[in-house]
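Listed next: structures, encoded as structure tokens.
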Structure 1
Amino acid sequence: MTTRASATQHLSDLARLRRVRDRIDREYALPLDVEALARGVNMSAGHLSRRFRQAYGESPYSYLMTRRIERAMALLRRGGLSVTEVCFEVGCSSLGTFSTRFTELVGVPPSVYRRQAERATEGMPSCVAKQVTRPVRNREASAQGPGLD
């Protein structure tokens with residue numbers, strides 16, 4: 001394959017990966033799996049997973065779960081729904097998996113987060129609260145060094 005053809009293929013793959021990422025962002029609450037995402041862009045599931053990880057630093061499933069947890073965080077901050085209701089609202093089908101993943105990404109279980117978030121974002125504009133409360137994987141947080149204090 002020539003360099004030009006390789007570059008063209010790379011750009012084509014990036015465009016398809018963007019479509020997958022955009023679909024995840026739009027349809028995070030729907031049942032999505034890597035095979036369905038791959039079929040939607042005419043790629044094999046393995047190829048999609050490898051290329052997605054190269055482009056975005058995480059697997060499609062991990063990206064999907066991060067989006068779901070971000071949305072769950074917003075719903076928990078807003079209040080009015082139980083943890084179980086939030087779990088199903090964001091597209092998770094297992095409360096156990098949801099709670100485990102939430103704790104892994106956020107550092108505390110969903111019920112604890114809700115109690116803490118009620119106080120932490122009081123009086124803060126929602127656009128700022130969203131940025132401040134965005135989940136960071138625990139291993140990424142330690143690699144980034146000290147945070148903003």
Structure 2
Amino acid sequence: MTHPVRIEAPEGLPYIDITRELDAPPARVFAAHADPALVARWMGPDGLETDITEWDFVSGGRWSFRQTEPGGESYGFRGTFHTVRPDELAIQTFEFLGFPDVVSVETLRFVDLGDGRTRLETHSVYPTVAARDGMISSGTERGVTQGYARLDTILAG
């Protein structure tokens with residue numbers, strides 16, 4: 001079952017909250033975030049190929065990947081994992097290399113809803129409201145919604 005994605009970006013505040021329920025226990029949802037081969041299959045909008053060049057999903061680890069459109073245009077991203085607690089929490093930085101000098105801090109919570117279900121709560125804080133608005137206008141909703149739909153398929157398999 002596909003659950004709706006709730007994206008909140010309150011006017012005048014530099015953050016985005018994203019909430020999505022998944023029909024899998026926290027350990028499986030966490031594993032789909034920890035395994036770079038799985039992340040490459042579900043992260044981002046449909047039609048882009050994801051090449052993960054670094055993915056060390058541990059406290060103090062680093063990550064980077066590039067997504068490429070069929071026409072060849074590509075987009076780079078990188079960050080660090082500050083705190084990772086298995087099946088519970090990940091705090092990371094996120095930088096879109098096409099919008100340099102802007103780094104957000106993201107907290108992902110893997111909330112156990114019981115009955116083999118998880119609520120994924122993401123809170124992303126940006127240095128300015130303008131930076132947050134730039135992220136929203138870049139297609140965040142499409143990428144998150146389509147990516148989570150692919151994650152549903154992975155978790156069901």
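Every number here is computed from the coordinates shown, using simple stated rules; none is lab data. Quick caveat: nothing in here was measured; it's all calculated off a predicted structure. Cβ atoms are built from the backbone, for glycine too; each structure is taken alone.
Please state which of the structures 1, 2 yields 0.9 when distance in nm of label points 7 Å out along Cα→Cβ at positions 45 and 61 is computed from it.
Considering all the candidates, the number was obtained from 1.
Where does the value 28 come from, among 1, 2, when relative contact order in percent (Cα under 8 Å, 6 or more apart) is the thing being computed?
Label of the source structure: 2.
Between structures 1, 2, where is FRET efficiency 1/(1 + (r/R0)^6) of positions 13 and 85 (r between Cβ atoms, R0 = 25 Å, to 0.05) highest?
Answer by largest value of FRET efficiency 1/(1 + (r/R0)^6) of positions 13 and 85 (r between Cβ atoms, R0 = 25 Å, to 0.05): 2.
Which of the displayed structures (1, 2) returns the greatest value of percent of Cα pairs over 22 Å apart on calculation?
That would be structure 1.
With distance in nm of label points 7 Å out along Cα→Cβ at positions 69 and 117 derived from the coordinates and found to be 1.2, which of 1, 2 does the value describe?
Working through the options, I get structure 1.
I have -22000 for helix-only ellipticity at 222 nm (-39500 (n - 2.57) for each DSSP H run of 4 or more, over all residues; to 500), calculated from one of the structures 1, 2. Which structure is it?
For helix-only ellipticity at 222 nm (-39500 (n - 2.57) for each DSSP H run of 4 or more, over all residues; to 500), the value -22000 is produced by structure 1.
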